[in-house]
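**Q** Below, each structure is written out as structure tokens.
FYI, it's all coordinate maths here, none of it is from the lab. Worth saying up front: this structure is predicted, and the values here are computed from it rather than measured. Cβ atoms are built from the backbone, for glycine too; each structure is taken alone.
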Structure P
Amino acid sequence: MNLHELQVVAAEARAKANAQKHCIRVCMAASCQSSGSGAVLERLRSVAASDGECDVCVKGVGCMGLCSAGPLVSVSTTAADAPLLYAHVQGKDATELFASVDDKPAERLTRVGDMPFFTRQKKVVLENSGVIDPEQIDDYIAVGGYDPLVRAVTELSPYDVLREVAESGLRGRGGGGYPAGLKWTTVARASDAVKYVICNADEGDPGAFM
């Protein structure tokens with residue numbers, strides 16, 4: 001796939017998403033799933049399917065950040081600038097969640113979106129977590145996913161890639177926080193014909209807080 005083909009897929013995915021005016025997103029990360037978010041998502045989809053004129057998308061998404069308050073559900077509304085975020089949601093709350101799309105907040109449910117801990121944050125790496133479905137590749141492509149990869153493969157030289165990684169300041173998530181650019185450059189400079197890359201993926205677990 002070249003850059004043009006990627007852009008076509010992205011445009012199609014965005015058009016599909018924009019066809020639905022509002023979206024109800026259910027956190028499907030480990031903590032929320034253990035609290036029953038799967039049943040919430042299933043119930044919301046059932047309610048949406050029963051309404052032939054429903055223009056609200058219902059989707060499972062990645063972590064929304066407040067793991068202790070799951071299941072978490074965010075609802076985009078007509079008037080609010082930011083989605084309404086509800087905590088401890090259950091399947092029986094589905095009808096009220098759909099009603100909140102039309103600027104009728106579900107007062108009975110716990111809202112947590114206005115907590116200073118969240119409102120004062122600016123997400124960078126995780127800006128799309130809690131927004132896109134991590135199991136749908138088109139969702140990722142629609143928000144620019146893989147654009148840097150295509151650029152690295154089609155426009156940049158290996159040296160340019162190493163330089164950008166080094167200048168980015170990316171570090172490993174182990175205790176030493178070793179610079180990724182230095183690691184990559186060291187491997188690239190190795191003289192042996194056969195090279196091995198060993199990936200320690202342990203730091204990807206929820207218990208890694210570096």
Structure Q
Amino acid sequence: MERLQYISQGKTLREQKNNMLKALDAGAKWIQIRWKEAEEKDLYALAQEIRQVCTEFGASCIINDHPSLAAAVDADGVHLGLDDCSVTAARHLLGAGKIIGGTANSFADVKQRISERCDYIGLGPFTYTTTKQKLSPLLGIAGYENIIQQVRREGLTPIPIFAIGGISQLEDIQHLLEIGVYGVALSGIVTKTPNIVSSINKILL
């Protein structure tokens with residue numbers, strides 16, 4: 001599983017598409033299509049096109065929130081928020097071969113996601129982020145370290161944990177890896193500076 005996820009940004013279809021193309025051109029191999037304000041037809045058109053582009057780039061295409069859309073465009077998987085449909089329902093719809101990720105904001109959420117047999121967990125927020133309207137308590141390095149230690153103490157089945165939410169410094173990525181985080185899900189830092197992908201990938205190797 002790739003260690004760097006790019007979570008798309010953009011207020012229009014054109015912005016969304018261009019930002020994802022820049023990330024792919026820069027070397028991103030995992031794209032999560034996240035466009036909360038989109039009209040259904042626009043989101044479908046974007047997902048259909050980006051799914052094909054990801055295939056050409058050899059990248060994974062994940063749809064945020066919408067398992068039915070992921071199924072319709074044959075995406076590689078779906079990412080589910082805590083208030084979205086259940087992992088079981090998404091698995092039934094998508095099948096065993098697709099990736100299902102889940103959001104977590106606390107150890108209790110992580111424990112729930114592990115029991116649901118998610119393929120990976122997006123744990124956050126790391127720090128303040130403008131991409132979320134309703135922000136959960138910030139975790140920081142200490143929060144991630146505490147949760148990962150709890151997972152180990154309780155002997156829970158380890159699954160990849162991605163740090164998410166406001167990560168903007170390369171040294172933060174290094175620190176997160178050192179405490180046991182598997183990878184990072186990034187948005188703003190890649191949108192603003194796509195070429196930073198190569199530097200991030202070197203850290204994640």
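**Q** For structures P, Q, calculate FRET efficiency 1/(1 + (r/R0)^6) of positions 105 and 137 (r between Cβ atoms, R0 = 41 Å, to 0.05) and state which one comes out highest.
**A** Values: P: 0.75; Q: 1.00.
Evaluating FRET efficiency 1/(1 + (r/R0)^6) of positions 105 and 137 (r between Cβ atoms, R0 = 41 Å, to 0.05) on every structure, the highest lands on Q.
**Q** Quick check for you: by distance in nm of label points 7 Å out along Cα→Cβ at positions 41 and 177, which of P, Q is greatest? It would help to have the intermediate numbers written out before the result.
**A** On the way: P: 3.4; Q: 4.5.
Structure Q comes out on top.
**Q** If we compute distance in nm of label points 7 Å out along Cα→Cβ at positions 65 and 97 for structures P, Q, which one ends up with the highest value? Walk me through the numbers before you get to the answer.
**A** Values: P: 2.0; Q: 2.9.
Once distance in nm of label points 7 Å out along Cα→Cβ at positions 65 and 97 is tallied for P, Q, the winner is Q.
**Q** Of structures P, Q, which gives -13000 when helix-only ellipticity at 222 nm (-39500 (n - 2.57) for each DSSP H run of 4 or more, over all residues; to 500) is computed from the coordinates?
**A** The read-out comes from structure Q.
**Q** Ranked on distance in nm of label points 7 Å out along Cα→Cβ at positions 25 and 153, which label among P, Q comes first with the largest value?
**A** The maximum falls on structure Q.
**Q** OK, next. Given that FRET efficiency 1/(1 + (r/R0)^6) of positions 17 and 169 (r between Cβ atoms, R0 = 25 Å, to 0.05), derived from a single structure, equals 0.35, which label among P, Q identifies that structure? Mind dumping the intermediate values first?
**A** Working: P: 0.15; Q: 0.35.
Value 0.35 for FRET efficiency 1/(1 + (r/R0)^6) of positions 17 and 169 (r between Cβ atoms, R0 = 25 Å, to 0.05) corresponds to Q out of P, Q.
**Q** Please state which of the structures P, Q yields 15.9, 47 when Rg and Dmax of the Cα atoms in Å is computed from it.
**A** Details: P: 20.8, 66; Q: 15.9, 47.
Matching structure: Q.
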